[in-house]
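Got some structures for you, see below.
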Structure I
Amino acid sequence: MRKALKNVCFMILLLKMCIIFGQETTTKKRIVIDVGHGGKDSGAIGINGIQEKDVVLEIANEILKLNEQSEKPLDIYLTRYSDTLISLSDRTKLAKLLKADVFISLHCNHSNNPEARGIEVYTSRDQGKYYMESIFVAYQIEKMLCKTVGYESRGVKFANFQVLREINNYSASMLLELGFLSNVDEASYISDTDNIQHIALAMLLSIQN
């Protein structure tokens, strides 16, 4: 009962937000960044003890900060702004209600192979008219991260993840795996505040371009 009431309250909040946003007149691209995991769902645990949910939230908040300092800021919204667990369905509902132009889900990778490294970008084959745009943006983000941050590329791939499946035919969408927390070098790299800023800036520039 408590869970159902919580979900109802969350959806009411979403509707209120969308009414407000719908009243704004803007030609800016609207970006929804889905900050993976949160709350009791820590996501992957790094070899150095860092948690995926914290890493992606730091990156997302840094993107917001850099965007606000930009000469031509984008309309960027997060699916969570704190250590809160939001259901996958509510994340995609938010993106739909906000009429996002681009939906980007942030994650970090993990493998039983400690040598596994690099970034992966996933999109869906079933995006209708947003198929080519999704692939283009996915490649732009991957290219920028590899060029400016030094990540190795594991390619742009196709997957049927729920957050991608539920946003099909609504907006361009992709899911990013920003390095392996099971890899000593990448876990150490992404634990540094300066490197978080580098990743956030690379992502923001690729979206702006």
Structure II
Amino acid sequence: MKLALLLLIAYLLGAIPNGVWIGKGFFHTDIRQAGSGNIGTTNTYRVLGPIAGTAVLILDLAKGTVATLLPVWFLHISLSQHSPMLLLFGFMAILGHTVSIFDHFKGGKAVATSAGMLLAYNPLLFVIASVCFVSLIYLTSMVSLASMVSFTIITILCFVIQDWYLSALAVCLTIFVYWRHRSNIKRILNGTENMVSFGLGNKRRQRQQQNKD
């Protein structure tokens, strides 16, 4: 009963639609009706600005981290043992984020919440993922591409370190992230993907547009 209750709490933590609630509560804006319509960090930045976007990023990360640590705090499972129980709780938060009871069983693309789980479970992999993500955003100016490539790199590293439970979950999450970004993939291939306002990719696109003009 205790385990079931904690798993439910993990799901409910993940299900909190921070982008929606912050948008409605502080900006009187439903971000699901603006920009890309996604409830995550990128669309929040685009629609509501950097302060709201940063807040959503931190809170979505925290959902994954806190949920993953629930068995450490309440079931006395050692964090250092990399127990699959930690991944189960992290997965419940990710499930909540993507199929939220507070958002008509819809949700986000699971990038930040997955990163939050990784932060609790394996901080070194989280640092590597963060460096890859930031570097790829600078190189491409595309959050979608940076997310997909970073997930792929971390999945490969999971197999390298032979953490099989994490590897299995990473494969599933990577497939899911690619599937949720399928419209982004089409735009990337067409050269029309949305870009952030900084980085080499954005500069390259601006030069191309100037040359056309």
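Check the numbers for mean count of other Cβ atoms within 10 Å over residues 148-155 across I, II and tell me which is largest.
Values: I: 14.8; II: 20.8.
Largest value of mean count of other Cβ atoms within 10 Å over residues 148-155: II.
Comparing mean count of other Cβ atoms within 10 Å over residues 84-91 across structures I, II, the highest figure comes from II. State the single structure among I, II that was used to calculate relative contact order in percent (Cα under 8 Å, 6 or more apart), giving 18. Label of the originating structure: II.
Among candidates I, II, the computation of mean count of other Cβ atoms within 10 Å over residues 100-107 that gave 15.6 used structure II. Hey, helix-only ellipticity at 222 nm (-39500 (n - 2.57) for each DSSP H run of 4 or more, over all residues; to 500) derived from one of I, II reads -24000; which structure? That value comes from structure II.
Once FRET efficiency 1/(1 + (r/R0)^6) of positions 116 and 132 (r between Cβ atoms, R0 = 35 Å, to 0.05) is computed for every structure in I, II, the highest value turns out to be that of II.
Of the structures labelled I, II, which one yields 48 when percent of Cα pairs over 19 Å apart, for residues 68-187 alone is computed from its coordinates? Among I, II, the structure yielding 48 for percent of Cα pairs over 19 Å apart, for residues 68-187 alone is II.
Read-outs throughout are calculated quantities, based only on the coordinates presented, and are distinct from any laboratory measurement. Given the structure is predicted, the values throughout are model-derived calculations rather than measurements. Cβ atoms are built from the backbone, for glycine too; each structure is taken alone.
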